[in-house]
Structure I
Amino acid sequence: MKLGFEAYPGTLNLRLNKEDAEKRRLLETAAGILVLPETGYYSGALFKAKIGALDCAVVVPLVPNYPVDVLEVIAPVYLRGQLGLKDGVAVAVSVTV
């Protein structure tokens, strides 16, 4: 409960354009909330974020060669349904670093 909410199972994966992928790359060296999973899984970093007024978090997997043009988002709700998202729709995510 490091984020103040229990995450809905699964992530919303967003495809980033080149400019946003460069911003996401900065998160790899920022001080996020470290997640240490069970043996056999990779660790990651969490960053508090918002989509509109909805609290969420960005997950940065600390995995070698993980694609920088993918942003994983978790929230206490099913984001795709809550926001009425369809494939290809732009989503603005504000990340706190």
Structure II
Amino acid sequence: MSTPEIHRFVVISTGHLTEGTARFLDTTPAKNWPYAGGPYADYGWFFYAHDENLNTGSGAIPDDLFAVMTWARKQGCHYLLLDCDGDAVDDLPQFDW
């Protein structure tokens, strides 16, 4: 039997995304997002914390989301849960929407 992969994830506030990015995530089916992730019920979103933003234009990870992913990677996490009740992080921009 092989050993299953085990990854860490971090939970932080949805307020680290801009209103535009949040609107895109809420109105676009996850299968059409240009990055791996999906909705977390009505509370936020769950993502793979990409360490590269290889696409450009509409296929690129938005700057605010990529900054959060990069921060998560620096914390040793491969995944990220943005939760409306999550704590804000001083090292990241916060948006009031």
Structure III
Amino acid sequence: MGFRHVAMLRWHDGTDVAVRTTIVEAIRALAGLVPSIREYSVGVDAGINEGNYDVVIVADFDDVTGYLEYRDHPEHQRVIRDLVAPNLAARAAVQHPR
């Protein structure tokens, strides 16, 4: 069946474009570092509609255990702690069976 994690991130107003790019690149790099990821998509909002989040992450796993391995992976935790959290204004997420 599979398991999906979707997260949306909104940066603080004034977060530098280079910082945003660095964060997105680090998030995208997780696909090659976390073995339990089956499919991984990271998208940056096109800026067409007001009020949208800035980034969306869609990650697919075989099961909940695979998601938990991703969630708790040291590199994922480092990216959150060192890059995402200092620039994060809001986050929304959902996990669901596929």
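A short reminder: the numbers here are calculations on the coordinates, not readings from a lab. Not measured: the values here are computed from a predicted model.
Give the label, chosen from I, II, III, of the structure having the highest value of volume of the Cα convex hull per residue in Å³.
Once volume of the Cα convex hull per residue in Å³ is worked out for each structure, II has the highest.
A value of 35 was computed for relative contact order in percent (Cα under 8 Å, 6 or more apart); which of I, II, III is the source structure?
Derived from I, not from the others.
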